[in-house]
Structure 1
Amino acid sequence: MVTPRLTLRDAPPRTVFALEQSGVHPLLARLFAARGVKSATELEDGLAQLLPPTQLRGSSEAAQLLADAIEQGQRMCVVADYDCDGATACAVALRGLAMLGAAPGTLSYIVPDRQVHGYGLTPTIVDLARAQQPDVLITVDNGIASHAGVAHARSVGMRVVVTDHHLPALVDGAVQLPEADVIVNPNQPECAFGSKSLAGVGVMFYTLLALRAELRQRGRFDAASQPRLDALLDLVALGTVADVVKLDPNNRRLVAQGLKRIRAGRMQPGVAALFAAASRRTETASAFDFGFALGPRINATGRLSDMTLGIECLTTDDAERATELARQLDAINRERRDVEAGMREQAEALLDNLMPEGTPPPAVVLFDPDFHEGVVGIVAGRMKDRLHRPTFVFALGHDGLLKGSGRSIPGFHLRDALDLVSKRHPGVLKKFGGHAMAAGCTLTEADFDTFDEALQLVAQEWLQPEALARTLATDGPLALEYFNADTVAKLDAQVWGQGFEAPVFCDEVEVIQQRLVGEKHLKLRLKHQGQLRDAIWFGHADPLPVKVRLAYRLSLDEFQGQQRLQMVVEAAV
């Protein structure tokens, strides 16, 4: 693990003062100001504060097409994706369209098998969907790069509505969109929507808001009797956090509204069952639960099994069935952990060969014939965190090609790097796509070394030494008066996540006692500001010096019904 350099977030004093004057708690005012919040209005999370769907390019046209389909009793098939965002988007689509009047028996869905079909709306998936005889195909969390699949669907008489949030493909530097009937995507050209960070589930939810407005205009219902789409916000919140999109103000509002409903006991049976399977309490639900408890259980089935299980869990109204499915998802997630652990050991061995002197190259590219295709992204993320380098991990797919998943560091746009590799070495990348921080690609085993060398060269050209030095932004010292359970409750009640990171404090401490628990976690007894504190550093076994500067989160540890305040260590220097 690369030891990070600890930095201090800047909290402009005037902004902090203004937030305090608006009634924000002093500690929260400092934390919010350090994350770019300038006024208390940005913190308002009511539904009325959401950006209007009219700003989202394509939403009105999609609403008209879907309203016609509902009125004419046409069959609609949702083409999902095999991650949590895709599964929740599919569930939102099916539940929302039914709420808005789609007749029983007219809705269906199909989800690709990661290892058999690959990603997105391919011609093969279109042919599989034809068995359900749909008039309309609706993609969720995919489709923006599915040129061949969209063309094939339209050639056999289907209309296609693409709802997606991924970046469109570039051809010779120009954006190329599929020729769908309608595209709803905040990242398509000429879209003025104020949140480019909507997850796929958020795009589908906004499409439903536009559809409801269209049906209201057609007289199907009025504002008083219209279906309450906010009942779907538990799913929207789950998919948004699990997809690790930036939690800008609009996304934070979507997540906050979903959490409020869950804490009040209003959620889909599948969401309640997943909380129970993960041994998490709905009364104190947080974004952390979505990202580290529920999301992984849904994602695991897309990695190792069939995402149909996850979608069924989120769409069933039978609580007993939801419980049964959630238990299956939990079992698959345990299997995923075992597979991941084995792959990490293999990856560590490969790294030893790559780094004989302990210094990682500017980019890390790993492949082993025994790697599991469904887990390469997770392992790439673990290696990236350990080494602070852009990392790709490849596995051998069923078609004999190498399927790679990459994770990046700030300052290295992974999708753009793949684009440059493809230009310099035409034909090496059979397929590629993704975002700045996560991307995927396909190549032959014979081209692996070429790809490795090409990515290394791009990393050398793009990454300055300071970018290769890991930093951890902290919120500075935590005053003695805030070391209590009330502070933890205040912090846990907020929406933290990607782009709006949870608070990490930093203080000088004296180590009084330290011991290993569970063979790999460091349990600490510290003296901090004259007080004794409990602390734990998960996944860290090396002892600390007596005097050390710690970066940590504040949490409550529950054991045998008792709650104790503890510091969860993130780094030490």
Structure 2
Amino acid sequence: MTLLAPEVLGSLPRVPRRLKAAEPSWTETTDVCVIGSGIAGLTTALHLREAGLHVTVVTKVDIDDGSTRWAQGGIAAVLDPLDTPEAHAVDTEIAGVGLCDPEAVKVLVTEGPAQVRELIRAGAEFDRNPDGSLQLTREGGHRANRIIHAGGDATGAEVQRALHAAVHRDPWIRLIEHALVLDLLTDDNGRACGISLHVLGEGQEDGVGGILARAVVLATGGLGQIFATTTNPSVSTGDGVAVALRAGAVVTDLEFVQFHPTSLYLAGVRDRQPLISEALRGEGAHLVDADGTRFMVGAHELAELAPRDVVAKGITRVMLAEGSDNVWLDARHLGKTMLEERFPTILAACRAAEIDPVGDLIPVAPAAHYASGGVRTDLHGRTSVPGLYACGEVACTGVHGANRLASNSLLEGLVFARRIAADIARDLPTQSDPKPVARDCPQWVASTASRAELQRAMTRGAGVLRHADGLSQVAETLGALGKARSGRPRTETWEVTNLLTVAGALVSAAHSRTETRGCHWREDHPDAVDAWRGHLLASIGPDDQLTTAWEAIR
């Protein structure tokens, strides 16, 4: 492993090893604490209960407010007798552009079908053919029909509904809603033994509690809120990755973030931006710049129907040239009848924002969609900190490599949730009274005023298009924001501090990787380079500076 020290690192912010917060004024004890209530967190909790363990699930807002319920795509699994796990593995590794862990991919594709069937037995209802068989469709990157859907494009909502119902049927799963995890608690051997957290409504504004546990599972979802425009909900502020970094866990592949080319751009909105489907462009809607010129004509033979990354790059180039936050989608010529009959969901989302596509241009922009990197785990979900596990989008299992294959994300949550539960059941310490030790380290939080500027800078310089100068400018902005600290520890300042921590680690990796691979695009290094076949590992150095190390694939 080689420690990298590109010039950008000196500009990055120093980050705290612990959030500034009051000491816990109350504690609860459980066997396992699961942080997050999407497919990864709830599936883990249910499997842990099967093993006879008591579980506390901590979720940031309500149980259904994470990313899972917004998943429009399906779940990829080999359920057709003519399909094979080997074929699914090949498609996954092609998408990952040389960075997938073959063993992790093998686990995913071989264990996936059984976990999907188990989800169905738990109550999830997927779309079926007239004969009762599951409808299997195909998505980009798959060379076989292996995607199951629910409600057409509402798979995530159905999965969330089924898991939510199953959790509420079990009285030994304690659910704590409206709670933000702050930091990992560890014992004198460095093993995870719980978390500190803030529950809204519990005492004073900065009131803090503790959950003591013999194991902790991070299932906090993505980090899309580090960008100005994202399909992720407002809760996706990279909390799990930031907690892991502060705890000393290895984080990797943060530079690989997928962007959807056209989301509905709503200035100042911190919640998820609705997707504007390619299907609208497929029916003839045009992308235009501020002057009304179709900029994709001539940029690609398919114009607006070019592959997602090509369209996202085209839009971003126009936005940079114009100094704007969005371009425009013109669907007015399609007519009221066509739009209302063919695209009622898109029309409803636009009209809710007081935009009527029948007579108005639709503001659109590329949006951060999915993080392929995260907290590094082994094949059992174990991180580099004993007793700390990670599952779902917050984790980097090695499955996705440099670019996630469509509909593999929900499957990953199912498969590795079971593996984590099994490993915890085998390896849980017998001591039932965890004893955390105090960590003596600087504590602070960033200013809430930093959030919007951080998001704008990340979108401008570390978004779809990246190059050395732009990334250096982002690093300087983040460094300045890191000096703008707040004296008030509360939800808003804790979130901004997490955003600053994760953004800095991502910028460091993106600046270091001088090639284009998967969903990491460097304009100044447009080709993939075999020497960059490996992983960049993020950590917080002894001087509280973010550092990046290189680990080649052997």
Structure 3
Amino acid sequence: MRTDASSTDDDPSDRSSREWCEEALTRLNAGRLEPALEAARRAAGLDPGAEWPQRLLSLVHERLGRDADALPFAERAVRLAPGSWPARLRLAAALRRTPGRWADAEGHGELARRFAPELAGPEVLLGDLALLRGDHRGAARRYRAALARDPGHPQARVNLGLALLRWERPRPHHDPAWPIDPRETGRARRALEVWSRQARLLVAVATLAVGTCALLLGVGAEARLGGLAVLVVLVPLTVRHARRVEVLSYVPAMFRRDPWLGAGVASAAVAVAAYTAWLLLGAEPDDPVGAGLAGIAVLSWPALAAVRTPAEVWRGRPLRALAALSALAPEAEGAAARAARRNAGVMLWMVLGRTWSVLVAVAAGALVVDPRAAVAVVAVPYPMVRGYLRARHRGDVPLRAATVLVVLAAPACAAGGLLGSAWAWRAGFGALALVVPVFVVRAARAWWRGGPGPWRSSLLMCDLPVGGEPSVALDAEVRRAFSAARGVVLSYGGPLGPRAVGAVASVTSSGELRLIAGAEAWDAVEADPRVAVFAGDPPRLRLWAEVSGVALADAGVLRVTPKQVRVGEFPGRHQRPG
């Protein structure tokens, strides 16, 4: 039995190009990237005209983080087999990581879908492109189309959940279609965030210091003069960060794509302006105008966080997203299964946050208006419990504890309203209050360990490698059938239905068919490139071959890339019973 270590040192002549491709794919799936790269190189050296080794070379380079090296191999694969849908997918995946080539990536993804509309892969990639640009509705439509073709597709299920949640990728400020490197906008975003954070912190601390000196020490005028020094410090600080924003023309678009970034910068500017006005007006502590300006300077950051937290919790449809993930096969493994489990935990925390906020609002409102109305809170936890049971999420102990507390709080508040029991009210609100420290402990543990926390930023997109599928090879019998056939029949879809015409065919060394056919076939192929080519074996009168594939016009011939090959025998004397 040949071991993997010995196969690495074998002479290339011991294996064919396709065998080396299979070996490269096996090593790639096992995560052994450098050996996979060596096997793909050997395959490409043995058959320079084959497109499968080029796709594997591109795929391995991408997995190694060498996006610039992956693109040329993907482009060469498309040149060798322009009708190959895996080659188009591989090129689209490589182009989406190249600044300024996003439109080309979408174009090749659409071609892959046109070449193989019955498969889920092209729809998944187009859904990923839409999701990365923030087109959640378009992404959900693509993923549902993929699931209609393959209901068990793991990547489509995981990413459909993200689309339903209106997930934003880690760099929401950057549009992948922009012709600039995302690192440039990333540096600009970092500079804007750091400036807003430092500015808000400085004016908040200075406001508290000046106010304390004025109230307790009675040196308000001197304290305000000292507070002006903070404004002096802010000038070089602002200039230094502004110089780091080298893509100033993109900043408004960055704010539109990431409203929270714009809100943070705007809140910092408002805080600085309020602090400046507070110092210049010299308002007394009991002056409502001065108190309001001081409050803006101090509370701009907490106010923004107070607005953002519920907005993030109530964004998207986590219950529908959980339903999409729950349809994933329980025995699923790999990157998709890990992403599904992680995302399910975050979604359950979101549902818990929604349920908790509704319970607090309804119970508090009932306590003030009519305690008997508290009976309505009994039905509030039902969607949360249903989602928890559907998700089959058992690993997060704080989540389980918080869920139990919320479930117990609902009947306790209802009993308090119906029976007029103060202890029931205390038990209900006490259980709701305990949810807060449980969440804090869970968040602190995630922060300390550097793991995923109970927040949206922990959601993970499933991005499985694409374009490594084996190409369809034409064996010796099929090649002989086409070379010996006296007549070849080309079948294609016309405006009035399927049509069949005679053609002249040849087979290249890489397994591509070259056809010469009439002008009508050319026009039909432009509308729908999917064709079938039939050939018999007249000298033997036994063998026939049918190749289904994608036909594209090139230099006076139709190039047909095989997708499926069927071989059979004509009925004859050799099939009759003796």
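Throughout, read-outs are computed from the coordinates displayed, never taken from laboratory work. Everything numeric in this text was worked out from a predicted model, so none of it was measured. Cβ atoms are built from the backbone, for glycine too; each structure is taken alone.
Each of 1, 2, 3 could give Rg and Dmax of the Cα atoms in Å, but the derived value 22.5, 68 comes from 2. I have -20500 for helix-only ellipticity at 222 nm (-39500 (n - 2.57) for each DSSP H run of 4 or more, over all residues; to 500), calculated from one of the structures 1, 2, 3. Which structure is it? Computed on structure 3. Ranked by mean count of other Cβ atoms within 10 Å over residues 36-43, structures 1, 2, 3 are topped by 2, which has the highest value.
Taking distance in nm of label points 7 Å out along Cα→Cβ at positions 348 and 508 as the criterion, the largest value within structures 1, 2, 3 is that of 3.
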